[in-house]
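Have a look at these structures, which come just after this line.
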Structure 1
Amino acid sequence: MRLAKGFGYDGVELWGREPHISADTTYERASEIRELAAELGLEIAGIGAYLGRFLTMSDAQCEEVLEELKKYFQVMEWLGTDLIRVWPGGPNAFLAQDYHYAKAAHWLQRCGDLAAERGVRLAMEIHNGSLTEIVEGAERLLAMIQRDNVGVIRDAGNMYITGTDYGEETVQRLGEKIFHVHVKDELHIEDESLPGSFRDLTARGNELFQQQMLGEGAVDHLPLFRALKKMGYSGFLSAECHAAKPDLYRAEKDLEAIKGLLAQI
């Protein structure tokens, strides 16, 4: 957090696993983090948790997720943040059937109702390998959930991987359901030996990609940022660079790139 402040970040999105934050984080630990954030003038933008993935769980396991979510709500109150990521789960949208959406919607409705009691918002990431990997899948699921406090995390890097549009039209379509935005760059490649390379199943097949510094890959964030500004988006842009570079270099340089894009609009 001190490093983030030094680079010029306005807030931090906490990783939803130890050694950052988990459902079992104590009051003392959460208070320490909140006090440090206040001291540095940083906002805690939310928690990138790994809750959910309901489609590969039994009903009993899904109930356990709800109990874990309740524990997170207490931690969030201690931290002073109201946003947490919840996953619908896979399969990929291009493989999904009606019952996948029905099951995910059922459990996310229950999550949303519990969250509403505590003034918490839930955000499903637009992420490859899930029902919400494409905008149409996210729209369909949101329409079935019908909860004001359930929205999405936009991620143009993930949307590039799946081949879904991440520009102005899809920003308008999701509108006020965009609760948070992840920013990272990716590139479709053919050489698996390149650092930061990974394979992902898409509608086009098992493809190879490489994680990049912002502005060095194929994901043009400028139209996205313009559309978010035009819409009046007031949430965070969360730097999520996974390029094969030293951690501090990534944190500093991607923030510079984000500020450079914002300066253009």
Structure 2
Amino acid sequence: MGDLLRTWRQRRRLSQLDLSTEAGVSARHLSFVETGRARPSREMVLHLAEQLEVPLRERNELLLAAGFAPVYGRRGLDAPDMAAVRTAVDLVLTAHEPFPVAVVDRSWELVAGNRGLALLTAGVDPDLLEPPVNVLRLGLHPRGLARRVLNLPQWRTHLLTRLAREAHLTADPGLAALHRELAALPGGTDRRLPDGIAVPLRLRHGDGVLSLLSTVTTFGTAVDLTAAELSIEAFLPADAATAEALRS
């Protein structure tokens, strides 16, 4: 457990003194925990993990390494006690129509979507829509949405930067592998700041252009792995013309 704790502390770029101060424990005790000279309590493991913003899945790993049972369960969305989560997701999906919304898990695989999502899958090669559908691969692949994105270098840079950050924060090797795969795809990069308030997705649609802004909704108080790792990605109109085009 000490090795894992040290790895997470270094990943967050904190010294032992920094972490001990934030967690309200002595630097001496923290040092003993990292070197294995002291065995932390279950509560201490969870407290340190909270301070380090360790994802729930990896908190279970810390508990196991310290000799304790995991505390964060994982239920399927079809489980009876996940009814409230399903209802919340359905409410968000329906409320945003006709604007596209996708629900993804930590690996960026599509869990659910509303009818507006067809706007983003139009013209995509069918093999990219075979389950499990990875929405980042769908968006950046040259046979996917990428061929309709007018500001592809800018949009691609935004998505790859976000994915790299998530891979770093979670230490998930699957996300790191996905980043390497997508970074190797063509499309270029553009790190210039956008003129507006956020990086838009400028999409060719028929004879016109749609401009969309993405927003992310998560379950901030989730203690279940499935709920904690869900993200609801909504694409909202960035201008009045786009809003009118989607509504019509």
Structure 3
Amino acid sequence: MRIALVGYGRMGRLIRQVATGNGHQIVAIVDPYSSDNEITSKILTKEAFVDAEVVVDFSAAEQAVEHILFYGKMALPAVMGTTGWYSRLPEVQEALKGMDCAIIWSGNFSLGVHLFFALARKAAALMNNFPQYDTLVHEMHHAGKADSPSGTAVMLGNILLEELEGKNQLETGRLDRKRADSEIHVSSTRGGSIPGTHTVMFDSPVDTIEITHRARNREGFAYGAVQAAVWVSSGRKGFFSLDDMLTDLIPR
């Protein structure tokens, strides 16, 4: 498979390593900020992707929507790993209607994270029978991570909102007030070199139940992104989440 990379930071470099190690070819690398001699273009143009069968994008949040719409107009299969744009998801879905696109997005392409999501969903549904347990989310990432909270934490929070009958809103900022009973507080810590740790806690006056996913490194994200590139470029059409791919690949 011929892959183009957009964004050549740590994840872009790791995706290149994983992709070439699995027999794929990197035919273009687009990054407006990098001075690396491997960069083939600074901007997104039709010519930059002429040899690509699929693009994997881990770039900047402020460019994400523009990039997604570019791939849609180009009918270029794309994996969107950039986070920080989800408030504009309805706008993107509406804009892509009628386009011949094949795009898959996720805040986290790790298979382990999505198994963690499934466990959290089951646990939240169970907790509806035990109202003495309150729910909160905490995530930790390395000091260089640009967004807060992480896209994974927001995805986790939204899963909990779908399942918990007494919750209807996420609070992701600093709290200088009493938290409302209907809110889930999603808190964040940044420091060191932590690849990513996400915890959902169910807390009662007498005990705490925790479910945690800890990434040991970023390879799991890269392997998942490459797998998603294979999946989305295999004749599919539409705007997919990673859940769509997992539903297709994992036997029920």
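Read the figures in this text as sums done on the coordinates, not as results from a lab. What you are looking at is a predicted structure, and each value in this text was computed from that prediction instead of being measured. Cβ atoms are built from the backbone, for glycine too; each structure is taken alone.
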(request) Could you tell me which structure in 1, 2, 3 was used to calculate Cα extents along the principal axes in Å as 68, 44, 33? (result) 2
(request) Taking 17 as the value of relative contact order in percent (Cα under 8 Å, 6 or more apart) derived from one of the structures shown (1, 2, 3), identify that structure. (result) 2
(message) For distance in nm of label points 7 Å out along Cα→Cβ at positions 87 and 207, which structure out of 1, 2, 3 has the highest calculated value?
(response) 2
